[in-house]
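Pasting the structures here.
Coordinate-derived values only; no laboratory data. Everything numeric in this text was worked out from a predicted model, so none of it was measured. Cβ atoms are built from the backbone, for glycine too; each structure is taken alone.
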Structure 1
Amino acid sequence: MERIGILGPKGTHSEEAALWLKKFLRTDWRLEICADIFDVLNAVKERRLDAGLVPVENSLEGSINITLDTLARSDTLTIARELVWKVRNFLMTRPTADVKAVQKIFSHAQPLAQCRKFLQKNFPAAEIVATTSTARAAEIVAADDENFAAVCTERAGKLNGLTVAAQNIQDNPNNSTRFFEIRYRPRDAAPIEHFDGDKVLIICQIDGSRAGSLCDVLNEFAKRGVNMTRIESRPARTILGAYIFFFDLETDAGDDALREAIRAVYDKSIWLKNLGVFPVVSA
């Protein structure tokens with residue numbers, strides 16, 4: 001039985017997504033709760049877990065930096081799958097609470113931002129408190145004050161004896177989060193030559209001091225018909241002004257075009273990593 005790491009405690013969006021994916025893939029995964037996203041990735045890197053399911057980007061609030069930064073610094077982590085998860089946020093309270101009297105609202109920073117308009121409209125005087133996860137927010141509300149509320153998953157609320165005060169409170173009904181299934185890949189594994197998946201993710205650092213260097217890299221994809229669905233930059237953590245770039249590429253252009261494009265980008269980069277070729281599923 002494979003052990004799959006997720007952000008805990010029980011009831012997070014990560015757990016809900018993992019439970020859905022487990023059912024979709026018809027696997028017998030055993031989900032392992034981890035304290036934070038870095039712990040998930042580190043446990044996979046050290047081979048204490050077989051895989052991890054971690055968020056990488058939200059459609060409203062952008063990238064999850066700890067996921068990107070950890071992938072960039074690792075030589076042994078690879079992406080096995082992408083899951084696009086439709087986010088549903090709930091306002092949960094203790095059963096005896098007066099919703100109109102709520103004074104504090106707890107949640108992870110991302111859901112709080114995703115529900116900003118709803119909270120400002122309905123609870124303008126409430127104190128907004130960020131927690132380590134949505135599930136932790138539910139735990140706090142369950143253990144503390146009648147005038148507290150949590151923005152969390154319905155499962156997190158019910159696990160802690162809370163009731164639904166409002167459902168689907170995200171500001172945008174199309175709110176989604178991308179998750180990566182991360183696995184270990186040995187440093188001496190054969191280079192990826194075949195692109196039997198929906199996407200490939202490469203990371204590279206280019207010479208930002210040279211005018212047009214990023215344009216030159218992008219042109220290598222464009223002239224071979226390789227479609228780029230996402231580009232992200234992050235500090236290289238070396239000197240001020242040095243950046244690394246993440247490129248999500250579709251595989252429709254075929255093996256030859258992708259091999260040539262990645263090789264050409266490698267030649268124009270200080271370093272380059274291929275994080276894997278993977279399928280994309282949506283829930």
Structure 2
Amino acid sequence: MNVTMRLAGLDIGSTMTKALICDEEGKVLGSVIGPTGAQHRHLALKVMTEVLDRTGLVLEALDFIVATGYGRINVPFADKQITEITCHARGIHALFPSARTVIDIGGQDSKGIKLDAAGKVVNFIMNDKCAAGTGRFLEVIADTLGIPLTEMGTLSLTAREAVPISNTCTVFAEHEVTSRLAEGVGLPEIVAGLHAAIAGRVVNLVRTLGLQKDVAVTGGGAKNIGLVRAVEKQVGFPVLVPDEPLLTGALGAALLGRDFRTRGVVPKGERKLAGVTFYQ
């Protein structure tokens with residue numbers, strides 16, 4: 001009788017941490033999403049414990065654990081640490097085999113990844129030098145406008161037009177938004193303009209790779225329907241969005257763990273969780 005694998009992926013990003021456990025077919029058995037704190041090792045322990053509780057599994061039952069994201073080196077019980085670019089590519093290919101371009105809009109950076117037909121990374125580009133084009137940019141402006149960040153997407157869809165926002169530097173954009181409000185411009189129009197500005201910056205970045213269909217949008221930005229629509233307007237066609245766009249990297253990490261295990265790579269002989277050592 002075949003025994004189904006149990007695989008875990010942890011994605012410790014700059015603003016959000018994601019963990020999931022899936023089977024060898026990629027079916028997610030349980031997942032956890034929460035904010036990233038300063039203590040990555042403690043956080044990795046916390047999310048791993050939570051996702052194990054949700055699935056009713058124990059650590060030694062997992063066939064392979066892969067960590068990715070900025071904090072991947074701080075997951076001592078992981079069997080492998082793999083870059084987020086590779087993991088995002090693997091996750092997107094599993095969800096959307098037709099995707100050739102990935103646009104990831106995260107909290108602190110945005111990135112573009114170009115894939116081949118097998119889902120391998122052909123090239124990638126990142127913007128991690130400036131808040132413009134990231135979720136952080138929208139978060140700051142949302143505070144300025146006094147609007148919950150979660151409501152910005154639907155609010156922008158009610159706009160009659162997108163009012164141009166020329167500044168993508170966060171400080172100057174705040175001033176420009178305040179000036180627009182003083183001029184009597186409506187909130188929906190301003191928010192739509194912000195989405196258009198971010199989408200334009202991100203898509204222009206990704207165009208340097210040679211933007212190719214199909215395009216998938218991931219990260220926290222993909223949960224903002226107004227920003228997704230603005231990206232679609234920039235590229236000129238509909239884009240693909242995962243049901244849970246924050247889990248793409250963690251899913252890819254878990255599936256890469258399956259690939260390692262299938263090739264005969266064995267997990268570490270010793271794992272630690274909650275101060276207890278588990279032996280294979």
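See the values below:
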quantity: Of the structures 1, 2, the one that 6.0 was derived from, the read-out being distance in nm of label points 7 Å out along Cα→Cβ at positions 143 and 223; calculated: 1
quantity: Given 4.4 for distance in nm of label points 7 Å out along Cα→Cβ at positions 127 and 231, calculated: source structure among 1, 2; calculated: 1
quantity: For volume of the Cα convex hull per residue in Å³ computed as 129, the structure of 1, 2 it came from; calculated: 2
quantity: helix-only ellipticity at 222 nm (-39500 (n - 2.57) for each DSSP H run of 4 or more, over all residues; to 500) derived as -12000 - corresponding label from 1, 2; calculated: 2
quantity: Ranking 1, 2 by distance in nm of label points 7 Å out along Cα→Cβ at positions 23 and 39, the structure that comes out highest; calculated: 2
quantity: Of the structures 1, 2, the one that 57 was derived from, the read-out being percent of Cα pairs over 13 Å apart, for residues 151-206 alone; calculated: 2
